[in-house]
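Enquirer: Next up: the structures, one after another.
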Structure I
Amino acid sequence: MAKKGRPFKIKEPNVSAALEDCIKCKDVSQQAYEDLLVFMAVLEGQRACASKDYHYKDLFYWDEAVYGFVRKMLTKYKFINGGAAMGLEQPADANFWWQVYGLVSNVCYSPNLHSKVASHHSSAFERNEALITDVQILMERVIK
């Protein structure tokens with residue numbers, strides 16, 4: 001006789017835990033969606049200049065551009081640093097961009113990252129390509 005328990009959840013291919021967190025965000029405004037399109041343009045612009053060298057070579061420049069944009073969005077949408085710890089509710093758009101920050105931070109764990117070296121040594125270009133795919137999936141599944 002089979003044991004009863006929680007049903008086995010089948011994970012979607014090409015969707016990381018960080019991407020799942022973004023997909024779960026509710027009540028994202030049209031403006032936040034439009035800013036996601038701008039973010040995609042930033043990522044596409046990085047294709048031309050992101051380093052293809054491994055082992056953190058020139059990764060700083062990519063980090064500066066990508067994280068810089070996300071930080072601007074956190075400021076724009078009035079992210080409350082320590083909100084949950086202080087009992088404050090995060091605005092929906094700020095929460096969404098916080099999840100996008102997590103998506104960027106966890107790009108090395110994305111199933112869309114294809115690298116010839118260990119993922120944490122992947123190039124800025126490879127990380128950028130994985131992030132573009134993740135953001136495309138996000139735009140297709142949730143925000144529209």
Structure II
Amino acid sequence: MTGPAIAFARISVATLSLDTCISAVNSDDAGAVVTFAGVVRDHDGGRAVRSLDYEAHPTAGAAITSIAESVAAAFPGVRIAVEHRTGSLGVGDLALTCAVSSAHRAEAFAACARLIDEVKLGVPIWKNQHFADGTTEWVGSL
């Protein structure tokens with residue numbers, strides 16, 4: 001695989017782009033590019049969601065980098081780009097994006113699935129959901 005195993009792994013206040021992730025991992029030797037887009041949905045637990053606020057612990061950047069490095073080590077030959085947004089997001093906004101490339105699809109799918117699962121479990125980011133009825137609710141870590 002051409003280039004470093006980790007194109008980027010970051011926490012961002014800026015609007016995310018799946019195309020940015022794809023461009024960062026795409027190369028002539030990549031036969032597969034698998035992507036994931038975590039999108040803010042309009043409901044949770046039967047309640048209408050209006051918006052979310054994501055807050056990250058100061059160690060979140062180091063945590064997402066460590067996770068990406070761990071996944072890359074477990075799947076030699078993959079290339080990873082992953083980012084998580086913080087701040088205020090509306091329904092339809094991208095909260096988490098990633099792309100994983102490899103020579104073959106099986107490794108790219110497996111690495112992408114592990115990456116997303118581990119980011120959601122291990123990166124200290126919390127969300128405050130704003131419901132249509134005016135109430136809010138903090139949700140642990142992703």
Structure III
Amino acid sequence: MFDPIGKLITELRADPAVAALTTRIRGGEPAPGDATTPFQRFVVLVRLGRMRHRRVPFQSQLIGINCYGTTFADAAVLSGAVSDALHAAGPRLTSAGLVYNTYEESGGDATKDPGTGQPFETIVVEVLATTAPVAAPA
């Protein structure tokens with residue numbers, strides 16, 4: 001089944017506004033060196049749930065995106081840039097599948113990481129995508 005997290009990571013790293021803030025964008029968990037003091041900006045994407053449709057090769061996934069900043073305000077700026085990059089971005093074809101669209105479902109939930117005390121904001125995006133590769137139009 002097509003996993004859109006890799007596509008989202010690639011898109012976020014390529015987005016000029018996000019890249020101006022950080023290129024530390026990860027799937028699943030921070031990389032070594034991300035969660036250090038002084039605090040670094042970084043982004044972690046995790047799958048919150050997936051629903052496959054019964055009769056068509058289509059899926060809807062909820063992706064939680066934690067945007068870590070040096071302060072709460074800094075995390076909010078990073079979260080806003082990530083949201084702008086993904087919300088209603090339209091169809092994107094990859095060799096693994098088609099992302100029809102991504103929409104922010106909720107956002108702006110600010111908190112501190114319980115292990116490090118680092119501020120971060122969480123946004124949740126819905127990814128509408130195929131479950132299998134799709135041929136490019138001729």
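Enquirer: Tell me which of I, II, III gives 0.70 when you compute FRET efficiency 1/(1 + (r/R0)^6) of positions 46 and 70 (r between Cβ atoms, R0 = 25 Å, to 0.05).
Expert: III
Enquirer: For the read-out helix-only ellipticity at 222 nm (-39500 (n - 2.57) for each DSSP H run of 4 or more, over all residues; to 500), a value of -16000 was computed from one structure; give its label from I, II, III.
Expert: On the way: I: -16000; II: -9500; III: -6500.
Here the read-out was taken from I.
Each value in this text was obtained by applying a stated rule to the coordinates, not by laboratory testing. Note that the structure is a prediction, hence the values are computed from the model and not measured. Cβ atoms are built from the backbone, for glycine too; each structure is taken alone.
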